[in-house]
Structure 1
Amino acid sequence: MKKSLLALAALTAFAGAASAQSSVTLFGIVDLNVQSVKNGSAGSLKSLSTGGINTNRLGFRGIEDLGGGLRAGFWIEGQINPDTGAGPQDWRRRSTASLIGGFGEIRLGRDYTPTFNNWAAFDPFGTNGVADSNKLRLALGSGAGTVTRADNTIAYFLPAMGGLYGQFQVAAAEGATGNKELSGRVGYAAGPLNVGGAYMVTKKTGTMADDYKTFNMGASFNLGMATLQGAYEKNKYNKEDQKLVMLGALVPLGSGTFKVSYIKSKGDTGSTTLTNQYDFKQFGFGYVYDLSKRTALYGAYARLDNAGTTANGANQAIAGGNAGILRGENSTGYQFGIRHMF
């Protein structure tokens with residue numbers, strides 16, 4: 001009897017030690033807003049929309065201590081649509097496995113590309129809502145599926161090195177057009193300063209006529225009363241190119257943060273007719289009021305001006321409006337909502 005009790009105590013202690021060395025976390029974000037978008041002659045559309053300051057998501061992440069400073073981890077995260085409750089119920093936001101140690105991190109799976117990570121780091125709106133900047137980063141007709149994320153990646157992340165950070169990534173095409181990429185990002189963040197640069201080449205595969213290339217760099221500086229941000233990006237494919245400049249600021253105000261950004265795009269389609277197709281500018285501002293560390297109320301407004309005419313202009317639009325905006329027309333939108341993280 002005594003031996004049985006000792007054995008049970010030993011097993012209980014072992015189980016406790018094992019659970020202390022590993023953990024699994026359920027996490028998510030629910031973000032809903034009332035939104036109105038007017039896309040030129042296509043008219044206005046009012047809706048209950050999602051993702052005003054954060055994309056809605058549900059995920060699991062876990063870590064296991066392997067000993068000797070080595071850890072293994074996983075991260076699976078999918079998008080949810082709380083306005084309707086409909087799918088997609090998949091893990092396409094991120095699905096990775098990692099090995100982490102003093103050497104840094106080796107990560108495999110579907111993940112964000114270094115060029116997206118670098119651009120998003122210097123967008124006051126975090127590439128979300130009516131003032132989102134990511135919709136303006138174009139694949140230029142290449143069919144590249146790597147503007148934001150990439151499938152089948154192998155990545156290496158630098159360990160903490162006194163402010164220096166870096167990410168290097170390769171992705172296999174596995175027979176798909178526009179998914180074979182090689183990219184990297186390096187930067188330095190210490191005190192009030194953050195500066196980084198990234199480069200990506202998506203190799204010519206399938207029906208692509210050439211490689212698709214992206215380079216961007218950005219910086220931010222916290223002055224105390226405000227954080228100033230700026231970024232530049234150039235996208236290149238065959239005879240087409242696009243140059244983007246983004247300026248913005250984050251200003252602490254009361255129990256929240258005021259955000260503002262201005263983005264201008266200039267490009268060349270390689271065509272003698274569609275000369276203004278990549279020429280547009282966007283201005284946006286908003287305010288996030290923090291009710292707690294996890295819950296916030298917010299409002300935002302944005303206006304996107306397309307250059308040119310119906311014959312040769314740009315026709316970018318704020319997401320969530322009616323389809324069919326004509327070239328050279330403008331797009332405006334506003335939203336008011338609530339975000340909760342868990």
Structure 2
Amino acid sequence: WYWNRYPGARCDVESMEYSYQFSEELQQEWVWTERYATQPEILRYINHVADRFDLRRDITFDTRVESALFDEKANRWQVETSAGPVSAQFLILATGCLSASNDPDFPGLADFSGQVLHTGRWPHEPVDFSGKRVGIIGSGSSSIQSSPLIAAEAEHLSVFQRTANYSVPAHNQPLDPVVVDEIKRDYPRFRAANKLMGSGFGSRVPPNVETGALQVDDAERQEVLDQRWARGGLGLLGAFNDLLLFPEANEVAASYVRDKIRATVEDPATAALLEPDYAIGCKRLCVDTGYYEMFNRDNVSLVDVSKTPIDAITPDGVCVGDTVHAIDVLILATGFD
């Protein structure tokens with residue numbers, strides 16, 4: 001949340017769940033403002049926790065771990081770091097898989113005359129897109145979250161898409177004080193309910209463990225999916241208990257989202273390109289605010305690079321086949337290594 005500060009960056013787990021639970025005082029004192037917290041709010045929360053519990057005294061910053069060897073005689077880990085040796089009984093490698101950005105090696109990228117940004121290393125200073133032709137490569141979560149805000153500011157936005165992704169609306173809103181009070185009155189019960197969930201969250205909209213999509217008629221399937229879509233968020237995948245078990249059941253939810261895309265995007269050709277052709281849930285489900293609606297704007301174009309890939313980056317744009325798409329700012333929404 002320090003580096004991932006691109007426009008629209010926010011968590012897709014609800015705020016009351018995406019929080020620490022080791023301190024009841026912390027749970028009670030912190031006030032989340034939105035259903036899905038933005039990157040700045042999450043960063044404020046993390047800094048608050050670090051300050052409140054004086055955690056920085058136990059953290060060595062700007063330090064590289066060079067080696068870690070287990071000493072069987074001493075039964076301890078001997079860790080060599082750039083700040084000196086450390087001996088530890090337990091060694092936890094909490095290095096994660098979403099830290100090193102994936103930097104594509106497009107020919108000519110170094111010669112691009114405009115500004116190059118990566119969603120995983122966004123600058124701390126505000127980026128002004130007004131009057132700019134912007135190109136964003138990628139159609140995953142960071143692109144889906146940032147593109148609508150960039151499109152609202154830029155002269156033109158070109159989205160270079162190789163693989164269409166499923167995305168569901170967030171329907172984000174200010175947190176209801178009544179809901180917040182209800183949770184805070186018995187946070188332990190709320191946490192316990194989430195621990196019973198396979199994902200560790202989502203107990204307020206639990207998955208349907210009783211009914212399969214193939215066990216009900218079309219009308220009931222539509223009603224259940226409509227309810228989940230209207231609420232927003234990742235709960236769509238829990239609409240029926242067989243969506244991730246049987247291809248026929250999965251296609252029920254997949255077709256539902258494709259229908260929503262066609263109903264939202266006015267240009268049929270663009271809508272067809274935005275429709276994923278694989279099972280829903282086998283890749284990360286994205287959560288958006290106005291992503292599909294964005295393609296109805298006159299200043300947004302979708303460039304399909306699935307069959308004709310990006311050949312090179314020129315000083316003035318992105319070359320796809322015989323066409324050079326002129327851009328002033330290039331955004332690499334290409335994820336992590």
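When mean count of other Cβ atoms within 10 Å over residues 32-39 is computed across structures 1, 2, the figure 21.5 traces back to 1. A value of 35, 31, 20 was derived for semi-axes √(5λ) of the Cα gyration tensor in Å; which structure in 1, 2 was it taken from? This value belongs to structure 2. Suppose relative contact order in percent (Cα under 8 Å, 6 or more apart) works out to 16; of 1, 2, which structure was it derived from? Label of the source structure: 1.
Source structure of the calculated read-out (FRET efficiency 1/(1 + (r/R0)^6) of positions 64 and 152 (r between Cβ atoms, R0 = 35 Å, to 0.05), 0.30) within 1, 2: 2. One of 1, 2 was used to compute helix-only ellipticity at 222 nm (-39500 (n - 2.57) for each DSSP H run of 4 or more, over all residues; to 500), and the result was -8000. Which label is that? Considering all the candidates, the number was obtained from 2.
Looking at structures 1, 2, which one was Rg/Rh (Cα atoms, Kirkwood Rh), for residues 48-127 alone calculated from, given that it came out as 1.05? Intermediate values should be presented prior to the final figure.
Numbers: 1: 1.05; 2: 1.13.
Label of the source structure: 1.
Consider the structures 1, 2: one of them gives 13.5 for mean count of other Cβ atoms within 10 Å over residues 184-191 as calculated from the coordinates. Say which. Corresponding structure: 2.
Values in this text are rule-based calculations from the coordinates and carry no lab data. Predicted model, so just to flag it, every value in this text is computed and none were measured. Cβ atoms are built from the backbone, for glycine too; each structure is taken alone.
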